[in-house]
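Dropping the structures in below, format is structure tokens.
Here, each number is a calculation from the coordinates, and none is a lab measurement. Small disclaimer: the values here were computed from a predicted structure and weren't measured. Cβ atoms are built from the backbone, for glycine too; each structure is taken alone.
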Structure I
Amino acid sequence: MVKFNQIFVRNLGFSLKIYRLLPVTNLPSDERLLCALIGKSKETALALLELKTDKNFIEDFVALVERTGFAGLVLNELFELEIINEFNQNFYNGDLKPSEKLAQLAARESANHRQNESKFRDVLVILEQHLQSILWIKGAHLCRAIYPEPQFRQFGDFDVIVHPSSVERVIETLEQNTFISTPNAANCNQFGAGPTLHSRDLFLSPRADWIPTSAVTMKQGTKYDIDIKLGPFDRGLQIRELDRLFSDAVDGSCMKHNYKAPCNVDHLMIMLRNLEKDRFRNWKSLLDVHLLSNQLSKDEKNWQIFLERCDREAVKTSAWVGLSLVVDRFATAVPSAVIDKLQPGLLNSLSFLASPTFTWNSCGLPSLLFNAITSEDWSRKFLILASSFFPSVAFLSQYYKEGKTLKKTDIVLYTLVHWCVLVLPAGVTRRTFGRKLWPNTRMLGQSR
């Protein structure tokens, strides 16, 4: 039986750096203390504080807490576990006691949260007519849904799933309120590898179920960032039960303005996939998974639903690693039977060496094939990939010819060009023939 710390993980992009996930006992002392506090293990926390083998231990710990945005949460746990005095007795290279430094950071987090709450309220007002067709995910919802205090979960932007049938209307509403999109190679797979003149261009695909992972980010100056997604998993494939995701949504409220969000079962799947996308290094996602898992454990029926949906959506392997991690790090209340049923096969356990996304105009054919071979839904991916080599004439026209009528010779020509876009990584496309095919690439919202 494979264990999570035997899994090989490759860094994102074209990096060849490969590493294994470490069990909590092999983590640095500062990370072990953070895990102990989140897991409410007073005994482990005291044992770490009493070691005093590294004079930089607490200084490193405070720096880690500052990076993760967990100061308020950590300070709360130190008081609840009644170990604040032991914490302050450790060496700290600063004018303040360690707890006083944490209090300063916590005050900053609270102020930042109040600002984000006001921003979120403003966005909800703008998009109130689209209440039923958008789902808010990650920090904007989870901070008030599963955390003891909402300021304990920091977030910088707003992530939203928009039903594909409504995405153009949602973007139009945002543009009417001075939001613009600024696609670039970092936040838009299609930049330089496809048309970006209009918002609808960013959702063009040879198949409806092959969606962009980062469709569009809408900005209003430096004040708001809204990341619009067509699906919940940021993987390139649309989920099988999109309409069910929306029908099972729960109600939320921010400053008396209502919104919709995925239910806890779906949100746990989303955060597990997000954790995988960040190569299992994102502390916020890890904590989200921990708290969501504890919510599911309040009713054992939730875990059966979770298992069924993971199997249906082919995310069992990422769920297995993510849940194994939080059990190891925080002693999270996940039934061992659940983890056993998620256990991957040998080939699936290699999936973290592949790119976490399956994107038609970005990854390149070798990456797509490796992603498909090592994934649970390999048959679906191979079917989608094979059929995408011969897309509809309407797609060829819209993607490669600005919607103009194509002659027979044009169809042959643009089919060959399309094969190049499928086969080559986006970085190659945008540096070669992409600049000739789409010379008018610009930021959405700019005047022509």
Structure II
Amino acid sequence: MHLIKANNGIKIRYLTHDEKEAVRMKWQHMELDTESVIVINELLNEMRKQDYFLVCDCKDKNPPKLTTVSRNNKISLRNCPDSIAHEKGCVMERVHGITENGVDSGTVRKSPLKKVNYHKIIPTVDDGGKTARPVTPGTPEGSGLTKTRRSALAGILLSLIEDAQLNRIELSRNTPLLNMTIKEAIDKLQGVTKNNQYKKSRYLNDIVHFSPWMSDTKKESVMANLEAMAWGKNEVPSFWIIFECGDVDESEAIFKKWDNEYPHRPTKGMRINGEYGQGCRENYWVIVRYVRDNETKKVTCRDGYAHAMYSGSCPVPVDSNLEKQTLIDLAKATKWVKDNVCAVNVVMEKPLFDKEIEYEGERGYVLPDFILTIESDINGVQTRHRLVVETTGIYTDEYIKRKTTQHEGMAQLGNVITDPPSWPKSKSREYFVKLAGKFIIPEPHRRDS
């Protein structure tokens, strides 16, 4: 390894053995002894002050380069944004961060959770007519410590929900958690399907339906109409049904209306966001996909996905019952600010897909639990700020380490607070409403409150 001038590439000097060892240990998050700390700090300060790049020796041509970044009065290393990848097996190959896809801020370099392209939702023979990756029934969708993959069904449902803006609540209204009926929400989703195409001159309402009571005869009719249309090579005619449901488990989702039950039993099982077995969050958005079975030739429910919502009168998606409590207290905090401090307009967004940020010149992606946008008019001066709220209900060392670093990246979107307020030191939620209220207050009023 050697140092070069950043502006012209002139070689300055080679690193000593101790310097190379200290760089390797710091890059791999190993504990450094006192002497190694001194060595790495002197090297990083030299690079920072003299505007040097560190060149890795893993490749002879166009070797990877690293630069320094300063954050919270600490200097660290990162790959140069325009640098090529390290040689496979190089000690510097691993991306600096908590995960292989991570960056210094705890974000990820590539966005794994993107809205779907409606023009690419039709499954093909190549993937066996599946839109979801093969899983064992009961695998909790999006559970665990990283949200790096979603089934295609989840992507379709959540993309429609976001386009219909059902992931937003105006917390400053009088009854924010009683914002619409399921029928009103379905109408918004139908509006999206009527205005978006999945093929040229063919709209989503051809293939996305909202009638969970659909009879077998009607399903055959819908499929026959689809099969009569022109399709691309290997494309499998399919249609989806979306509905609200309170009875979901890993084998079926049962829609209930008019004292009747309409079960949907996917042959590949139901996937429930963050849950195993029986769904325990009361109200769910459900999407199921129907195809014509190759063996029986009957229209068959192939796969399904369920995502909890806050309630039937506030159908915003949530990832846990803890998030439901966070929403309740955010509404309380907003009301307190309106009643006791000043008038504010507060819109809560439940992000369903990654948010792009730039931190120290490096692009990354984060997925906060909630983002509040607060607007006010103070003596004719318009103010606007954002608040990021993270519901943190896990206390494992790995989760704490990952979340703590991710919050640095989320801070590029706005002030970050956690529920509970003193996580991970305390599980008490006692002061969360007060903390949230403090950050909802516009800055000019905050000092006086």
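Assign the value 5.6, calculated as distance in nm of label points 7 Å out along Cα→Cβ at positions 293 and 413, to the correct structure from I, II. Among I, II, the structure yielding 5.6 for distance in nm of label points 7 Å out along Cα→Cβ at positions 293 and 413 is I. Structures I, II were compared on relative contact order in percent (Cα under 8 Å, 6 or more apart), and the highest value belongs to I.
One of I, II was used to compute distance in nm of label points 7 Å out along Cα→Cβ at positions 5 and 205, and the result was 6.7. Which label is that? It traces back to II.
Of the structures labelled I, II, which one yields 0.20 when FRET efficiency 1/(1 + (r/R0)^6) of positions 45 and 229 (r between Cβ atoms, R0 = 30 Å, to 0.05) is computed from its coordinates? This figure was derived from I.
Given a value of 3.2 for distance in nm of label points 7 Å out along Cα→Cβ at positions 341 and 373, calculated from one of I, II, which structure does it belong to? Derived from I, not from the others. Which of I, II yields -8000 for helix-only ellipticity at 222 nm (-39500 (n - 2.57) for each DSSP H run of 4 or more, over all residues; to 500), as computed? The read-out was computed on structure II.
Name the one structure among I, II that Cα extents along the principal axes in Å of 78, 60, 40 was derived from. Source structure: II.
Comparing FRET efficiency 1/(1 + (r/R0)^6) of positions 37 and 397 (r between Cβ atoms, R0 = 35 Å, to 0.05) across structures I, II, the highest figure is found for II. Each of I, II could give FRET efficiency 1/(1 + (r/R0)^6) of positions 117 and 221 (r between Cβ atoms, R0 = 30 Å, to 0.05), but the derived value 0.60 comes from II.
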